[in-house]
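Structures incoming, each one as structure tokens.
Laboratory data are not the source of any read-out in this text; all were calculated from the coordinates shown. As the structure is a prediction and not an experimental result, all values here were calculated from the model. Cβ atoms are built from the backbone, for glycine too; each structure is taken alone.
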Structure I
Amino acid sequence: MRDTLADKPVFPISIRFGDIEVGTYHSVEELEQELEVFNSDKEPDYEVRDALGRSVQLRVNDHLVLEELSLVNPP
């Protein structure tokens, strides 16, 4: 199984709600400290992108710990 940098999201991670930018996060620590409980699978109106404009799956659990940060369609 391949595991390269090309298969992983590149910071900063941006979250948008329609035309409104909700936030830009530069590290895992920022995601955990500044973002509330969030699951991009359950928030269809939100768009999560990495620095290269790729769609990202993002999930922060009830304990404000990052559970998932991955590309939606890795190369």
Structure II
Amino acid sequence: MINIWSYEYRDKIKIICDDDTVFEGIVSDITAAEERSDLGRQEDGICIISEDGKYIEIYQSEIKSIERLTSTENIA
């Protein structure tokens, strides 16, 4: 399983899902299963903002691979 916690807020990433769907965008949030209400899916998920402004959440178990396209790690 891919470790989504190694990606930072504002990193630009490319996600390939198990069904080969591809998403690119800026990381806006990572949510732990424990932070979800009882009505939500009890799984960690990563949320990105696509270039057309859509918020997309992808659950950890759906991810085949993630590629970091740009990083904000060293920006002061």
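Of the structures labelled I, II, one was used to calculate FRET efficiency 1/(1 + (r/R0)^6) of positions 35 and 67 (r between Cβ atoms, R0 = 25 Å, to 0.05), giving 0.45. Name it.
Going through each structure in turn, the value belongs to II.
Taking -2500 as the value of helix-only ellipticity at 222 nm (-39500 (n - 2.57) for each DSSP H run of 4 or more, over all residues; to 500) derived from one of the structures shown (I, II), identify that structure.
Of the options listed, only I reproduces it.
Given 2.9 as the derived value for distance in nm of label points 7 Å out along Cα→Cβ at positions 19 and 51, which of the supplied structures I, II does it correspond to? Working shown, then result.
On the way: I: 2.9; II: 2.3.
It must be structure I, since only it matches.
One of I, II was used to calculate volume of the Cα convex hull per residue in Å³, giving 102; which? Can you show the working numbers first?
On the way: I: 93; II: 102.
Considering all the candidates, the number was obtained from II.
For the read-out relative contact order in percent (Cα under 8 Å, 6 or more apart), a value of 40 was computed from one structure; give its label from I, II.
II
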